[in-house]
Structure formats: structure tokens, C-alpha cells
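Have a look at these structures, which come just after this line.
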Structure 1
Amino acid sequence: MQSLIILDGGMGRELHRRNAPFRQPEWSALALMETPDIVRDVHVDYINAGANVITTNSYAVVPFHIGERFYQQGEQLAARAGKIAQQAVQQSGKSVLIAGSLPPLFGSYHPDLFNPEQAETLAKPLIQGLSPYVDIWLAETQSSIIEMQTWRKLLGDDPRPFWSSFTLDDSAMQTEPKLRSGELVVDAVKQALALKATTISFNCSQIEVMEAALRQAKTVIDQQPYPVNLGVYANAFEPQPEEMQAANEAIDEIRQDSTPENYLFWAKKWRAIGANVIGGCCGIGPEHIAQLAQHLR
């Protein structure tokens, strides 16, 4: 079994919990603009909890969240997110890698809105702003295969590791695991491998839907002649009716059973399947990551 990498947890809901500036539509970008010290403190707390990798707070630096400000400030804000993460690592004095968050460019959970013709215009400021600060490129919460493929293409020949993380259809728990686009997990994993992703993971989905996706991904990854990390970082949102599923459009309720101890219970299952990159997404905080670091290592 490959050695374990502990990721950080969610940024947006942790900022909200700390009473940082937080509202729609800006989401986690508002604290990046107005109270960057709180963003840095969240990073530091995740590192102190045991995270080996922290993720830049660049997820909401897209027009979906910050509107027209993106075209004037997008690259600057992405650079700020990278610099804050770097400052947190330096402040901690620990050996921690920084993953540059490459988010859904047209809104979370919206594969139907993806526009490949506009993607480069939106992606370029994020890549340029983050590039001086990151060790890993993390295309996360990808709802479709083409979203992931587009990020990989736009990164060009950048030599840093490319991590691909897909979000799953929460309503498909009793059927074959799928992305939110309806594409099969098996096909998504194969495409990510074809693009030399060094980590393939699943995030921002219900805790219970992860297990089947991990098992299928592991079967495909095990056929490769070289090691590939298998990762997972679930969210703690309450289940929603399918017609209402849209991330970051409202401040969703956090499920009552998403305690650190219960999250650890599921993480142990994921680890037993073969996942070696484990962290948390929305609603999973430093106390959850501390449990993972203490009991999974």
C-alpha cells in the first residue's frame, strides 16, 4: 500500500465558521479580498492538524463568483491566494506542498455550462497568478471529463504533477458511479491516466457515494505499470434533491453526523480500499484532519 498523504479540509465553510467576510456570490473569494490574514490562519491550522498538502484559496476566483472583477483582478487574486499559502507554509516551519486549485470555470456542478471556447480566457489568469507559488496543479470538483482535459491542455508542458479530482453524482449511490455529467467513473479515470495524472481523486460529493467510485478507480489504476495515487475528500453537506443540487449557490446546511469521528470511520474504509490521498472538502475542518493524521498514519 502506498504511503499516506493527508490533504487539508474545506476553506469556504471554515472561513464562514470563523466569521470571516462570507456571502454569495463571492464565497471564499471575499475573505481573500478583505481579510487575507484569516485565510492564512486557516492554512496554518490545517498544517498544524497534520496536512501534508494545502490547497490555495483560488476556488472562487472565477466570474461565476466574483463577476466582472475577475477580468481586472483575477490574476492578482490568484497570485494572492498562492502567496498566502506560501506564507502559511513558511510560518509553520513544516515541509508541506501547495496545490494550486484549478476550479470549475463556469460554476460547480454545472457541466452543462462548460464552454471550451471561453475556457482559456478564464484559465490563463489563474495559471499565471498561481504558478510562482504551487508545487502541484489540482483540477478539482470537475463535473465532466472535458473540464479535466481542458485544464490539462491549458497547462501545456508544465512539469509539475497534475492531480485530477472529479465530483460525483450524489443521486447515483445505488447505481454505477458517475460524474455529475453522467459520464462513468471508469471512463473518467481512463482519460485522466491518458493525460498522465499522478493523482486521481473524488471530492465535493456525499461521503457515502465515494466508496464505489474508489473501488472502480482502483481497478483501473492497478492495471498501470507505474504508481498513481488514489484520493478522496468528501463534503459534509446534507443530501439535496437532485433538482436542487448546485454547489456554492447557497450556504448549505452541514449534516449533523459529519463529526470528526464519523468522518474517520469512512476514511478508514477508503484507506482499506487503497486510497492514499485523503482529506476533506466543504464542512470538513481542521479537527477532522487532525483525526485523519492521528489515526491513519
Structure 2
Amino acid sequence: MTHHHKHHHEHHHAISSLNSIFIACIVINLAFVFIEAGVGFIYNSLGLLSDAGHNLSDVFSLLLSLFAFRMSQYHSNRHFTYGYKKSTVLVSLVNAIILLIAVGAIVIESFYKLKHPEATSGEAISWTAGIGILVNGITAWLLMKNQKHDLNVRGAFLHMVMDTLVSVGVVISGIIIIYTGFTIIDTIISLIIAAIILLSTWRLLKESLFLSLDAVPENIDIKTIEQILTQAPGIEGWHHLHIWAVSTTENAATVHIVISNLLQMEEIKWNLKNELRKKGIQHTTIECETPDSLCKDRDCC
């Protein structure tokens, strides 16, 4: 009971901490979006406008992630027996799609600018993007601690790291414009931005899509799980192993195990659940069978 209370308290504290972090990140990035977009319009900088558009998509992503975290805290009911924890997976998928749309918009506008180049201010681009390095860097630092434990947080963290690198690129383009007058570099930087966003989005899209299809989560090594089942004392065999994500932070599994001594059933189940919990599977359902009953049903093997 003490362990359960401690775990519940720590989990609640982690959720509250993440809520505060996401709210702070949203406020900081939204303020910068307005500044960057305003300077981009005034000085006709596609690099700043495309970066502002991407930062705006990040704000929406952060809002969606915050919404998903709030939803995941609602209790289960008769219709949603796991609660609304799966919404975190759906939100990560939506975030990936939003980023892909942003990439498409940047590419289309870049080709338009190549055909219709306009003069822009290198000084304005450099100073504004320099502020972007600071804003995105602070946001990435706030998210860094929790990014290893949650797909949504990792996605937001990677976006902010990429945005920081992108802002560095925009600063470089501004400096080049100042000293060479080569304004087309602004459009070239925009295309590089699109490529970086696409690369950073691909893994998020793939993992969130796989999780929505109940694939084995990437943080679970199924060979290790199979080895645990095979080597566990008291278990003579196993089958029907299924592992899937309940949310971006919780995993579940079901398995049928074959045991000879039914008197040891509860001890075997407790030990197995404890071992699987150490490997990142928080919810395990185990069905026990005896060797005599194993092959009565053709499908069970």
C-alpha cells in the first residue's frame, strides 16, 4: 500500500509538473511567433515567416499534448475501460500530420519566392532569428528532463531542438544577405528548414502510427520479454503473447503460460508481473494452463 501510494503520488506530481512546463512553453513560443511573423511581414523574409509558421504549429502541438495529458487523467468508465489514455497516442499522430502540412506549405511558398524574389533585410532576419535561438533553446531545456519517458514530450523536445538549429540557419542567411546581398539564400534556408522538419517528423509519425495500430512499443524489447517467459521458474511453456501501448507512457500485455503445479500459480504470476513491470509493462494479464489442457483447443497452440 505504501509503494502504491508513493507511485501514485509521484505519478500525479509528474503530471502536474508537465502541465506547468507545457503551459510555460506555450506562452513563450506564442509570444515569439507574433514577433517573428510581424518582422517577417515587414521585411518580406520567407525564412522568418516559414520559421514562424513552424513555431505556430509547435504551439498547437504543445496545446494538443497538454490536452492529451489532461484527458489521460480522467478515470475509466464502462465505455472506456482504460480511460482516455490512448488520446496521448492519437495526439502524437496528429502532431506529426500537422508538421507534414507545415512542410508542404513551406515548400510551396519557397518555390513561389524563387520565381518572384523580393528584397529583404539581413539585419532584421539575424536579430529576430537570434531571439528564436534563445526561445527555442529555453523550451527544449524545459522539456529535456521528461523527453525520455513520453512520446509526446520527446516529439516536442525534438521539435524545439530542430527549431533551435533552424534559427541558427536563419541567422547565417541574414549575415550572408548583409555582406553579399544574396537574398535568394533566404529561400534556400527555407527549403533546408522544410527538410529538417521532415526528418525530425518521420520517426514521430512512424512510432505514433505503429502505436495507434497496437504495435509493440519501441521501448519494449520483445526478445527480452520472450526470454523472461522462457526462463521464469515454474513455467513450462507460453503462447499468445500480445504487447501494446495503453498510452505514450503505459504499456499492457497478455500471455498464456503453462504450469504443472497449480498451487504455485499465484506466486508464479506475481513474480512474472514484477519482472515485466521492470521492463516497462505496467499492466499484465496472465492466463494459466496445465499441460493436459494445452492441446484440447487447436487454436491455443
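Please state which of the structures 1, 2 yields -0.78, -1.04 when log10 I(q)/I(0) by the Debye sum over Cα atoms at q = 0.16, 0.21 Å⁻¹, for residues 49-136 alone is computed from it. Here the read-out was taken from 2.
Please compute distance in nm of label points 7 Å out along Cα→Cβ at positions 33 and 105 for structures 1, 2 and give me the label with the greatest value. Don't skip to the end; give the middle numbers.
On the way: 1: 2.2; 2: 0.9.
When distance in nm of label points 7 Å out along Cα→Cβ at positions 33 and 105 is calculated for 1, 2, structure 1 comes out on top.
Assuming 1.29 is Cα Rg over 2.2 N^0.38 Å as calculated from a single structure, say which of 1, 2 it is.
Numbers: 1: 0.90; 2: 1.29.
The correct label is 2.
Thinking of 1, 2, which structure, once helix-only ellipticity at 222 nm (-39500 (n - 2.57) for each DSSP H run of 4 or more, over all residues; to 500) is computed, gives back -24000? Write down the numbers at each step before the final one.
On the way: 1: -13000; 2: -24000.
Only structure 2 yields this read-out.
Assuming 18.1 is mean count of other Cβ atoms within 10 Å over residues 81-88 as calculated from a single structure, say which of 1, 2 it is. Computed on structure 2. Look at Rg/Rh (Cα atoms, Kirkwood Rh), for residues 161-216 alone for each of 1, 2: the largest one is in 2.
When relative contact order in percent (Cα under 8 Å, 6 or more apart) is computed for each of 1, 2, the one that comes out at 16 is 2.
Read-outs throughout are calculated quantities, based only on the coordinates presented, and are distinct from any laboratory measurement. What you see is a predicted model; the values in this text were computed from it and never measured. Cβ atoms are built from the backbone, for glycine too; each structure is taken alone.
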